[in-house]
Structure I
Amino acid sequence: MKAYKSDQGRMARMAAFWILALLYLYGCMALNLTLSGFVEGLNDPLLGTIPILGWRLTGAFLISSVLFLAGFYLLWAWHQTPKIADLLIDTESELQKVTWAKMPEVINTSLIVIGFVLFLMAFLAGADILLSRVFGFILGGGMA
């Protein structure tokens, strides 16, 4: 299968593909651990170990590896469909049009946000303390 418009939107396509592939790899690793722990016959070594890596070839490992390879190919094929490829190409072209803020502007706006959050935190903590004392006085029968 030839890549659809392979010269366009390369960064967005590559980022989307590898993020999904890593997420799928994590799922297959979790499946391997689950199969090894819950199905007794799948944790027994079948052919020994893989040289250099030292991984045991168990039934759980083979099942999760085959699922990963099949899913990896299907993810790549899905990623090359015109609808998905055009979406990622358009996304990358729109991101190139964005005017990103300069570092001094980012620092100034971050300091303003941090200052406002600290002010709001102090206000809410003060209101909480004040209201807890008022209601403690009221509900405690006048003795606080």
Structure II
Amino acid sequence: MIIYTSRYHNKAVVSGKYTPVGISQGEARFLKYTPTYLKALAPTWAMVKITDKKVYRKAYIKQLNDLGIESVQQMLVQVSDGKPIVLLCFEDLRKPDLWCHRTMFAEWYEEMTGQKIEELEHEVDNRRYIVPQLSFF
């Protein structure tokens, strides 16, 4: 099973080539697709409030270890429809110094299974928006 990570608003997810799976407590709105949500893989609301990356990571990895790799793999198989799965959350990791649980999940999953999970490339929107110059006179 091929697995990627990404953010909800990555235009590549809309292509239909992937099975979108939300792993956040909050559900994304205004999407052009409907993800399946695996709340068990989402950090708790209490974790979301943690700002220290090391403390957050420790809590999230404990949550994953408590679930166990077999249980996690079973969840992923159940939502799989034969297409690569994309595990989604809100953070845009293209912005410097941002981090989130999906990269922590990917590292944990690789450690447990040997399977590397890559971040799905972002599809670039090449449309240009031309804003006319307004005149005050």
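What follows draws every value from the coordinates through simple rules; no lab data is involved. Please read all numbers here as calculations on a predicted model, not as lab measurements. Cβ atoms are built from the backbone, for glycine too; each structure is taken alone.
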For this session: Match the computed value 14.2 of Kirkwood radius over Cα pairs in Å, for residues 26-97 alone to one of the structures I, II, and report its label.
Result: II
For this session: Can you spot which of I, II the value -25500 was calculated from, given it is helix-only ellipticity at 222 nm (-39500 (n - 2.57) for each DSSP H run of 4 or more, over all residues; to 500)?
Result: I
For this session: Taking distance in nm of label points 7 Å out along Cα→Cβ at positions 34 and 50 as the quantity of interest, name the structure among I, II where it is greatest.
Result: II
Exercise. Hey, relative contact order in percent (Cα under 8 Å, 6 or more apart) derived from one of I, II reads 39; which structure?
Worked result: II
For this session: Tell me which of I, II gives 1.4 when you compute distance in nm of label points 7 Å out along Cα→Cβ at positions 106 and 122.
Result: II
Problem set entry | Structures I, II, by mean projected area of the Cα convex hull in nm²: label with the highest value | I
For this session: Given a value of 34, 17, 14 for Cα extents along the principal axes in Å, for residues 18-57 alone, point me to the structure among I, II it was derived from.
Result: II
